[in-house]
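J.: Pasting the structures here.
A short reminder: the numbers here are calculations on the coordinates, not readings from a lab. Predicted, not measured: the structure shown is a model, and the values here were computed from it. Cβ atoms are built from the backbone, for glycine too; each structure is taken alone.
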Structure 1
Amino acid sequence: MMKRHAQAILMVLVFTLLGVPIAGAESKQEAKKAELEIKVDMDYLLYLPKGYGEEEKKWPLMVFLHGRGESGNDLEKVKKHGPPKLIEQGKEFPFIIVSPQCPRDRWWTEVYIDALIDKIVDDYSVDEDRIYMTGLSMGGFGTWNYAGMHADRLAAIAPICGGGDPILAWSLKNLPIWAFHGEKDHTVPVERTKMMVEAARSRGNDEVKMTIYPDAEHDSWTETYNNPELYEWFLSHTRKKR
């Protein structure tokens with residue numbers, strides 16, 4: 001009898017040391033809820049189209065994500081490629097265009113991008129059914145990733161020489177996509193785009209198309225952003241109710 005009692009005490013001590021719950025013991029865990037606000041410090045270029053503010057209307061929003069080489073804290077770098085470059089050259093667009101700058105040694109994070117879009121929507125007259133996203137290289141990866149997390153917020157995307165996680169393609173089945181890449185790209189292999197396009201198509205997306213430039217290397221963005229059809233394609237899409 002004493003032996004069994006000693007064994008029981010020993011088991012209780014072992015279970016206690018190992019953190020194993022004992023039948024009848026009160027739980028030490030409590031249910032809690034946290035309401036957190038994300039603080040984001042991000043510099044960005046903002047372009048307002050001609051006629052903005054002259055009449056009460058909502059405008060489409062284009063979000064442009066630059067590549068690795070334009071990271072840092074100098075917004076002049078963001079003007080090196082894409083829509084910001086064309087704006088500096090005098091081109092006019094029928095969009096509000098926001099071009100954030102990713103801090104050096106960081107990656108495009110969908111939470112930060114989403115917070116910036118929230119701010120632009122709050123501060124400006126944005127048509128939330130016509131929010132578009134495009135980006136090149138690292139920004140192409142950022143575009144694929146953001147769309148995989150927030151496809152329900154976007155009307156269309158145009159990732160250039162990027163790639164992503166095919167697992168996220170399940171959420172892209174209803175999102176219009178036009179992807180671009182150079183066949184001879186040695187920085188980001190063209191297979192990264194082809195893999196994402198195939199993943200989206202395998203999920204039933206019949207609004208995804210791909211343009212591969214047979215002689216282009218990593219710079220597949222100059223020809224893409226110089227093509228007026230890209231912007232016409234964006235404007236032909238509004239957000240689908242998902």
Structure 2
Amino acid sequence: MKAINLSEPWKIAVKELEKPVPKEGEALIRVISAGICGSDIGAFRGTNNLVSYPRIIGHELAGIIEQVPEDNPKGFKVGDKVIVDPYLYCGHCYPCSIGRTNCCTSLHVLGVHVDGGMAEYFCHPADMLVKMPEDMTWTDAAMAEPLTISLHGIHRGGLKAGEYCVIIGAGPIGLLAGMIAQAYGAHAIMLDLVQERLDFAKGLGIEYVINLPMRIRWPVSARSPAARWPSR
């Protein structure tokens with residue numbers, strides 16, 4: 001099979017590898033779509049200090065099951081379309097015991113600490129797969145992982161309908177957070193330094209967008225022009 005391999009920073013190539021064989025409890029997935037995350041760019045540039053090399057990148061993944069244990073807990077079958085949960089946790093440490101598996105003391109992230117799935121085939125624990133809705137596109141499926149990050153932030157903040165929230169940064173995570181906030185009936189205020197990003201946010205329906213110049217320092221006085229929200 002072919003896989004995207006980083007031998008070291010700035011050295012990336014399509015590499016021929018043996019098709020993986022699933023271990024006990026794992027499913028073999030034919031990867032259909034894979035997103036490119038900012039952490040993948042950091043891995044390529046050598047600016048993500050968590051990445052070890054050589055490394056197959058890719059953690060925003062969706063595909064079709066080709067092999068799966070018959071007794072898998074979620075009842076998956078060959079041919080099912082699934083999305084990959086890319087955060088491997090131990091299940092035994094204190095954060096895991098209280099449901100904070102993202103804070104696992106032994107956390108391994110695909111494409112960072114262990115090989116990811118930007119390849120034709122990939123093996124992953126069957127209980128860490130999520131079945132795709134039948135009407136979901138493969139492009140949308142690859143966006144599921146960043147969507148959950150935005151959802152997590154909104155939920156941790158306890159945002160309620162009718163409230164206003166300020167989102168700093170109109171990148172993919174920020175844009176998704178703004179769209180989620182508005183889907184919940186709240187008002188999103190998007191801040192960024194790049195007007196093109198803000199224009200894109202506006203095109204997605206973000207209610208308020210503000211270009212915040214670098215020269216402004218926080219906190220800003222309520223009487224300052226920088227603190228005045230623009231019209232919709």
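J.: Rg/Rh (Cα atoms, Kirkwood Rh), for residues 95-190 alone computed as 1.02: which structure among 1, 2?
T.: Computed on structure 2.
J.: Taking 17.9 as the value of mean count of other Cβ atoms within 10 Å over residues 143-150 derived from one of the structures shown (1, 2), identify that structure.
T.: Computed on structure 2.
J.: 1, 2: which one has FRET efficiency 1/(1 + (r/R0)^6) of positions 31 and 175 (r between Cβ atoms, R0 = 25 Å, to 0.05), as calculated, at 0.50?
T.: 2
J.: Which structure, out of 1, 2, was helix-only ellipticity at 222 nm (-39500 (n - 2.57) for each DSSP H run of 4 or more, over all residues; to 500) derived from, given a value of -9500?
T.: Traced to structure 1.
J.: Comparing 1, 2, where is mean count of other Cβ atoms within 10 Å over residues 135-142 highest?
T.: 1
J.: For FRET efficiency 1/(1 + (r/R0)^6) of positions 71 and 103 (r between Cβ atoms, R0 = 30 Å, to 0.05), find whichever of 1, 2 sits highest and give me its label.
T.: 1
J.: Quick one: volume of the Cα convex hull per residue in Å³ came out at 165 when computed from one of 1, 2, so which one is it?
T.: This figure was derived from 2.
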